[in-house]
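Please treat every number below as a calculation from the coordinates, not as lab data. From a predicted model like this one, the values you see are computed outputs, not experimental measurements. Cβ atoms are built from the backbone, for glycine too; each structure is taken alone.
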Structure P
Amino acid sequence: MISHIRKLSNPAGERNKRPILEVLNKYLDKSQPGKKLLEISSGVGLHAAFFAPHFPSIRFQPSEYDTSLFGSIEAYRHEANVPNLQSPIAIDISRPCTEWNNDHQINFATSAESFDYILNINMIHISPIECSQGLFWNASRLLKKGGLLITYGPYAVNGTLTPESNVQFDASLRSRNPAWGVRDTTALEKLSTANGIALKQSFDLPSNNKCLIWEKINELKDI
């Protein structure tokens, strides 16, 4: 039950939503109806509400671990007022999808290879590594073969983190929580490879962030 519906602000999201949309326009298929996108860690709900009207043939399913944000996600959804944007569900991405429960009665234990896209914005660096591990493990089970996992945020590349502002940001994150921190794409590629997912493309976006396109290349092993 969502008791309080009120939009929460997200200044960074307001700044990055259009650059991310430009990337999504390159990879999300608007021509085929019935495609499904699962957003992991929807935050206040700004991104799904902004993207969904641009892709009316794709069903957007927001989700969030912090259920106190559901009211804001719903407020953005109501403002968007489009039929392809669903109400949020609770997901702990660090857990296997077989353990996810939700009010929508979506049975993720029987949802193998049922999603075309998974979108994850600004989570990897502000969550324990178990969340990144779970993201790739669950993506390998829930995405169709050829499906895309799209992630956005700051990343180090081959052991190098630039510019200095990102180095300072990383230090700040780790001081707040030692389990947080900017991840290296090389380390993430090890996770992806272990789960039959490959890094397809990397886009440099404003504010020293990147949008990474990952593709599921192997058949499902199990769920």
Structure Q
Amino acid sequence: MTSEFKDERGRNLPFVISDVMGLENKTDSGIRPSDIIKALEGHIKEGYKFNPVASCSEQHYNSSPTLNDKVHCLVFVIPIHNFIVNGYVDNVLMKMMQNIRQKACDLGIPQVVILTKVDLACPHVKEDIKLIYRSKTIHQKVQACHHELGVPLNCIFPVKNYHEERQLNPDMDAVLLFTLTKILNSANDFVENIKEPEDEDHGDRIDSIDFIS
């Protein structure tokens, strides 16, 4: 699903976020890693519904992707408690993510990790989200993510999900906004560094960001 965003005047902001189904350690569920790689390269047409039992068909295959069709920042969304002392809870899933990340590296696409549900990992952070970057437990989980997936430490962001709250929390919003800003900056830097001729022909640029849980 691709989401667009507007400013206070109703004008489209120059980025979109593409949210896809998560990876699963089963052959008949979850998104297929090969389809994620096609999406990174811009080979999947807008509106395609990912099928866990079949790869993208020729009907939905984009053989000549432009810069706007390609992904400009790959974002992994992973529950923080999936990282344990000895690594990751599912070696098969981790191997899938490593292969996808390697392909993104080959394409020069930046990668970011969002570690969710930090309140379930650390009771102190559950009580006060402002402690998120001071928690030893959260720090250890971030280190484990860096070690297992290989994403740089400064590209791994722990966040707290909205799930019980009945109103907005400014401290939670600050952490989420900080993370989103870093993602958009990474996407923008990638586009700026490409220097393709099509950038000169199109005044507007759309940065596409895929979330993978």
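Identify which of structures P, Q gives the largest calculated value of distance in nm of label points 7 Å out along Cα→Cβ at positions 7 and 23. Walk me through the intermediate numbers first.
Details: P: 2.4; Q: 3.7.
Answer by largest value of distance in nm of label points 7 Å out along Cα→Cβ at positions 7 and 23: Q.
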- Ranking P, Q by relative contact order in percent (Cα under 8 Å, 6 or more apart), the structure that comes out highest: Q
- Just checking, which of P, Q has the largest value of mean count of other Cβ atoms within 10 Å over residues 31-38? Q
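If you work out mean count of other Cβ atoms within 10 Å over residues 39-46 for P, Q, which one comes out largest?
That would be structure P.
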- If distance in nm of label points 7 Å out along Cα→Cβ at positions 47 and 79 is computed to be 3.5, which of P, Q is the source? Q
- Assign the value 43, 41, 33, calculated as Cα extents along the principal axes in Å, to the correct structure from P, Q. P
- Task: Using mean projected area of the Cα convex hull in nm², for residues 95-174 alone, single out the structure from P, Q with the greatest value.
- Result: P
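In terms of mean count of other Cβ atoms within 10 Å over residues 87-94, which of structures P, Q is highest? Display every interim value, and only then the final one.
Values: P: 20.2; Q: 14.6.
Sorting by mean count of other Cβ atoms within 10 Å over residues 87-94 in descending order puts P first.
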- For distance in nm of label points 7 Å out along Cα→Cβ at positions 103 and 191, which of P, Q scores largest? P
